[in-house]
Structure P
């Protein structure tokens, strides 16, 4: 079902889901992802998304925020914290970060892994709403995300939302891009907001 262009974005309902609640919705998330990128759900890009999401569902602290209008899922964002002692996320960061930057405690850094909005709802504030809702209750000190280094439109949006670019990391075997632009944003640590 296509998004109802006459619907007011204020009618959007946001809901939070754990990994166990998200797992049965994976096919639906893939359809939203495919719509957001104007690709067929069976294409390589959607397959890579499914694989990333399945790995993410295994991460402790996984959280999904979905945006729906009635029964239609119009967008979502999800992420998870970097585990204690794991510095793989920062591997190969250029420029070299300051000492201590890559130290992970399990509660220091939250990865915003995906944020996807159906085309009919893009540019209507839905992305900002799922983004803000996902990050609002996090207890970590900071959040990070990785994006296509050539996606200047996305970079401008993230910067307007309070993110700052910190450098590039090389892609890993099987990644969709050969390199990624990393962004960082402090979090308030105030889950009572």
Structure Q
């Protein structure tokens, strides 16, 4: 990501997201703003966990300007495919836009969750979860990300135990499931190379 792109606006409340049913079948599209109003409307999303060569997870602190969970810590990259966009294209687009990196990502599982943030809206997503390795140092986009850091699996577990209120709800749900149900897949990334 060039320095000119480090502050680029890469998301808009008017972008069309993909509405789905509980079976992840498309039912239409609606603006990002409308999808996150009230209790939220079920839409397709993704969550990427990128690890470095030491087996540490890249985590991001959401920018202060975010409508939902500003300033909270989340996994490496979370977003939505836009109307007509495949998950493969959407994940690569957002890795570039948010972090200035590219990475081969591996699909692990998908799940439905709903979380309300104060009276400002909600996430109601059918979320696809991916694992991958970070090919180079991140160059965070300041309109999306306030800070980044790397955490070992033990440090993530300590954050969950001691500072869970600083983490986004999806990060907590996904990490717990990755480290239990999908521990073998996760171990391929948390092991140092």
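Quick notes on this one:
- Which of P, Q yields 2.6 [distance in nm of label points 7 Å out along Cα→Cβ at positions 17 and 177, calculated]: P
- Source structure (of P, Q) for distance in nm of label points 7 Å out along Cα→Cβ at positions 41 and 105, computed value 2.4: Q
- If distance in nm of label points 7 Å out along Cα→Cβ at positions 57 and 89 is computed and equals 2.1, the structure in P, Q: P
- Label whose coordinates, when Rg and Dmax of the Cα atoms in Å is calculated, return 16.3, 51 (choices P, Q): P
- Set P, Q, criterion relative contact order in percent (Cα under 8 Å, 6 or more apart): the highest-scoring structure is Q.
Throughout, read-outs are computed from the coordinates displayed, never taken from laboratory work. Just so we're clear, the structure is a prediction, and the values are computed from it rather than from any experiment. Cβ atoms are built from the backbone, for glycine too; each structure is taken alone.
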